[in-house]
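Read-outs: derived from the displayed coordinates by stated rules, not from any lab. Bear in mind that the values here come from a model prediction, so they are computed numbers and not experimental data. Cβ atoms are built from the backbone, for glycine too; each structure is taken alone.
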Structure I
Amino acid sequence: MATVVLASALARWVDSAQPTSLQFEAVTLSELLDALFVACPKLRGYVVDEHGCVRHHVTLFVDGRVIGDKKDLSQPLRPSAEVYIMQALSGG
């Protein structure tokens, strides 16, 4: 099963009873995100836009590598993949 790990800053979008690390069966990143959004529906609008693209302020890492194309989520996943979802931070 692939594991999704949510940064602590995303906890406000997840019910308090749910862990910030969840596991799902998925072959692609898109399938994994769909499963995550079924489990945590409030998270969808924060992570992806109305076109299904990852929002500018969110960064996804698959097995330690940042995804380069936030529009193409068809990337295949290993069965034991680790996907981290983080809020991109900026400031001065």
Structure II
Amino acid sequence: MQITLSSQQTQILQTLFQQGGYPSLEIALDAALLSLADQIAPQDMLDTPEYLAWLEQTRLQITEGVHAAEQGEVLDADVMITQLQAKVATAQL
């Protein structure tokens, strides 16, 4: 799936990354999606094995990311954006 973020969405994501203590934009995005899913996901979706696996994997990644950030293991936002853009470009091929 290809997603193009608006400049406002990009700024929100960068703020989450920079101020939220996330070691990468991907983990910040995972945290945001997890929060959104917890708020609006229909109950029948919440009970599927796929969702539960995704939820557990995402929570683990967030926990690992926060721990890494606490240890000072963070990436520069510009570097991370460049890496994400490269992934998107590769996925489009």
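A few remarks follow.
- Parent structure of the calculated result -0.38, -0.51, -0.84, given that log10 I(q)/I(0) by the Debye sum over Cα atoms at q = 0.13, 0.15, 0.19 Å⁻¹ is the read-out and I, II the choices: I
- For distance in nm of label points 7 Å out along Cα→Cβ at positions 20 and 76 computed as 3.3, the structure of I, II it came from: I
- Among I, II, structure where helix-only ellipticity at 222 nm (-39500 (n - 2.57) for each DSSP H run of 4 or more, over all residues; to 500) as derived comes to -24500: II
- FRET efficiency 1/(1 + (r/R0)^6) of positions 4 and 60 (r between Cβ atoms, R0 = 25 Å, to 0.05) - structure with the largest value, from I, II: I
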